[in-house]
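Presented below are the structures under discussion, each in the form of structure tokens.
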Structure P
Amino acid sequence: MDVEHNKAVVHEFDDLGNGSGNIERLDVLCAADIVNHALAPGRPQGIEGTREFFRSARRDLHPVRWIDSHVVAEGELVVQFGTREQHWPGGSFRGFEIPSGLFTRDTAFAYRFMDGKISERWAIRDDLGMMLQLGALIPHTR
């Protein structure tokens, strides 16, 4: 498969992460044994873990959108980087109780393709920035 195909797959996968798109297409977009490094500990791996994440994220209630996004691809690798706006529903995150609210953060997603499907996925996010914006952490001042 070519770079343009891979970028189109990432775009469609991204629609699922933003709350639109057809989750039934996940089998077309991802390898059955996808290694999704972005899943929380304890969540199953493979396509079922990714499907479970999309369903539990409830983007219809907790929307996400790109403020700006750039996609770069070469060979089997695709990287998407930009700033996302998201509504956090409130609750535990990485051992911290975080109140609900709207925040923005820089985010990068990296994908590896095999046979035209996503075989690996990483998420690199500014979680500290999110926690500061939502008031879960208060920086010390001198």
Structure Q
Amino acid sequence: MYPANTDQQVLGYLGRALSLELSAVQLYSTQAMLAANWGLAEASEKFRAESIEEMGHAERIIGRMLALGVAPNASQLRPVRLGQTLQQLLEIDHAFEKELVKLYSDAVAHCTRCGDQDSRVFFESLLGEEQVHAKELLQWIEKLQQ
């Protein structure tokens, strides 16, 4: 497969996004199991749902890469970071989501500069979803602190 007239930086953003989204799947799946071990069934289910959502993002990225004529390649999964409490897990997650938001913000800005409207819309969609997720994590942390 060879990309036809595809900006190499856009492909780089897609590759990094795929690596981060698959890392998020691994992170949330692990946290779901850990929360279940701690007896936190509701938290476990939330983490499991997040894992499924992040897998959906990864699948969308794979689809976009294939549509652009490149083979998907997640170059590096992040090691899973764990905490000793639910709040620590959520703080780790929020930092991870902030990284995704930054990546997608940068990708949107690049696509805007280079005039790739289709990729801009694609990244904006993921950006919006990750912004909502980061906000929900903050709300969950605040709820725990009360």
Structure R
Amino acid sequence: MELPREYSVEELAKFHGHLGPFIVLGYRMGRYALNHFDNNPFALSAIVSCSGKPPESCLIDGVQIGSGCTYGKQNIELSVSPEISVIFRHEDGRSILMKQGNYLSKQDEYMSQGDKELALESFAEAMYSMANSELFTTEEQ
């Protein structure tokens, strides 16, 4: 089954229908969590906290494709919240809390471009290569 598998920005866009910052953020959080634990998506569960509406809810798609936690396996859930974060729990009891990092200051550089859609896509593509520490913080629970 080739698990775990990394996805390119093009594959993320194909899966989600377009490339945006929140699918990239969720994907990177999911990949980190999967690698942090034991690369077993059946041993993980995720609680995604966000507004529950686009564009923030796109985080859920990223978490699914990055971590392997899916609605079908019932190991992911949404918690409507004004804050953006994800808690990943491993079946052995370990967990990590991931919060949105300080990447938004860089978004302004891209948004000064004329076409907003193109600017968001360019920013999302740049996010794909940013350091984890720029995208999110992690805290062992």
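What follows is calculated from the coordinates using simple rules that are stated; it is not laboratory data. Since we're looking at a predicted model, the values are computed, not measured. Cβ atoms are built from the backbone, for glycine too; each structure is taken alone.
Suppose you compute mean count of other Cβ atoms within 10 Å over residues 39-46 for every structure in P, Q, R: which one lands on 17.9?
Structure of origin is R.
Out of P, Q, R, choose the structure whose coordinates give helix-only ellipticity at 222 nm (-39500 (n - 2.57) for each DSSP H run of 4 or more, over all residues; to 500) equal to -8000 when calculated.
Answer for the origin of the read-out: P.
As an exercise: semi-axes √(5λ) of the Cα gyration tensor in Å, for residues 79-118 alone, calculated from one structure in P, Q, R, equals 33, 11, 9. Which structure is it?
Label of the originating structure: R.
For which of P, Q, R does mean count of other Cβ atoms within 10 Å over residues 63-70, calculated from the coordinates, equal 24.6?
R
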